[in-house]
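Down below are the structures I want you to see.
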Structure I
Amino acid sequence: MEITRRSFVALSATLPFAMRAYAKKSSVPIGLELYSVRDELQKDPEGTVRAVAQMGYQCVEFYSPYFDWTEPQAKSMRKLLDDLGIHCYSTHNSEEYFSKDEISKARDLNLTLGTKYMVMASSNPKPGIDGWKAIADELNSAADFLAPAGLKTGYHNHQPEFKTEDGVRPIEILAKNTKPSVMLQLDVGTCLNSGGDPVAWIRSNPGRIRSIHLKDWSSDPAKGYQVLFGEGDAKWKEIFAAAESVGGVEYYLLEQEGSRFGELETAKRCLEAYHKIHGA
């Protein structure tokens, strides 16, 4: 039976306290990229965040629709996060939110939410190395603009960043040409899908992989991204070991494109699998 917001609230009261508090034992907070519950979030933002917190998630990452919030909406969400005892360490942003016309608004919303990182979730560079260098320049400029407010920038990879272009992978151009303060947020699933090695990438960029999207992927074309966390090809124990020994990871974010279950049920099952694989 799939879980709904209403039924989860009722069910959570019956769960053993130790199970609900289990996530708090980990030294690295475990969160949810809210794109995973995008349909639920659109219908009821605060109810969805509340349900996610009751599952045991310690943080959340809002994605681009948050940019349309008014200041009162952002303040209301921050109050809810504080009341629930969870955090929003980063937001996912379209490249346009880093432009001169939009970055001030993005900064103010992120300060209200209490975030640390504004992550560029995707980009549309001109072809070739120079196009990716231009993206690196955008990130560096944003880093300079945001630093006085105590915010940092980050970049989130998808498949294109790990595919060779003009003899080099774009992700390497971004890493080489951005300030050390710019976080390289690793999406494990898309890295694997493009033929990359998540563990090798973490180890080659010590201290810069400060958050990781724990999205699994299966090479079985019938499954792809529809597998739950732990059901795909990712070698999670090796990834965790690298992230926590040299990567500089500050928090993890489970992310799901979709699965055979509903959104909230998927989020719940992925969190349970995370605890089994990662441990306390």
Structure II
Amino acid sequence: MKTDELALDAPATRAVRMLRALANPARFRIVALLAARKECAAHQIAAELPLAQSTIAEHLAALRDVGLVQSSGDGPNRQHCLDPAALDFLAAVLAGLGQQARSWEELVVETRTGSGLEIRDATIEDAPAIARIYNQGIEDRVATLETEPRSPAERAEWLAARQPRHPVLTAVDGDGAVLGWASLNSFNPRPAYDHVADFSVYVAREQRGRGIGDALLGALVERARRLGYHKMVLAAFPINAPGMRLYERHGFSLVGVYHEQGMLDGRWVDVIVMEKVLG
């Protein structure tokens, strides 16, 4: 399908036309100048920007066509100004996309409906799948400072040693296949930290982008509350953009950055720390 064959509703079509106009650096500069000056004639814009008046006239015409600029009068003193309502419209469309990017419940519902997704406690039989998914995270080099792959036997021992306050959850589809896993982990063995939990979330490579991580983290937060935890914390790589967005969607806020905290494949990597107070 060609790009121009993609169907958009009227507001989206209007927003796309505005964005295309603003994608030109000269037009963006003109819009910024008009925002500051409120109104300008073409020769005044030319005095600020290194452009010929004929070129400025073409840019102003393009901005008028998409409704961003309004003009009044004729001749060399014709005045041009922005339409604030048009900019507010564009801002609202982009803000709506931002809100949608921050939400996760609808995507999880869609995934659960379409694939029969279920979140359940892990069993020893899940160890091979958990090991496979964990090893993918280790190989990707954006999720953990661990570098050595784990075997199913090692993960089985890890599962068997878990305490009730440190559960492991799995996301499984309608056929019972494990698509991802998450765990609540001990933050610090000192009793003063009993109400703080570290956590892990891993999703199979081929299943990412479907809301499975959101489903797992949402369930993990609820389990932490039921277990009496006061706060959840995590350490992650700032270069893991999808992971950062996942944590932000679920209300985790940045605490700080450990600069050059670990050595991975011969290079120093930063580690960010985030937290969520459960209340």
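The numbers here are math on the coordinates, done by the rules we state, and not lab data. Because the structure is a prediction, the values reported are computed rather than measured. Cβ atoms are built from the backbone, for glycine too; each structure is taken alone.
Annotations
- For mean count of other Cβ atoms within 10 Å over residues 73-80, the highest value in the series I, II is held by structure I.
- For the structures shown (I, II), distance in nm of label points 7 Å out along Cα→Cβ at positions 49 and 121 is largest in II.
- Distance in nm of label points 7 Å out along Cα→Cβ at positions 161 and 177 derived as 1.4 - corresponding label from I, II: I
- At a computed -14000 (helix-only ellipticity at 222 nm (-39500 (n - 2.57) for each DSSP H run of 4 or more, over all residues; to 500)), which of I, II: II
- Origin of the value 1.02, where Rg/Rh (Cα atoms, Kirkwood Rh), for residues 169-240 alone was derived from one of I, II: II
- Comparison of I, II by relative contact order in percent (Cα under 8 Å, 6 or more apart) - largest value held by: I
- When distance in nm of label points 7 Å out along Cα→Cβ at positions 105 and 225 is computed for each of I, II, the one that comes out at 2.6 is I.
- The greatest value of Kirkwood radius over Cα pairs in Å, for residues 97-216 alone among structures I, II is that of II.
- Parent structure of the calculated result 56, 44, 33, given that Cα extents along the principal axes in Å is the read-out and I, II the choices: I
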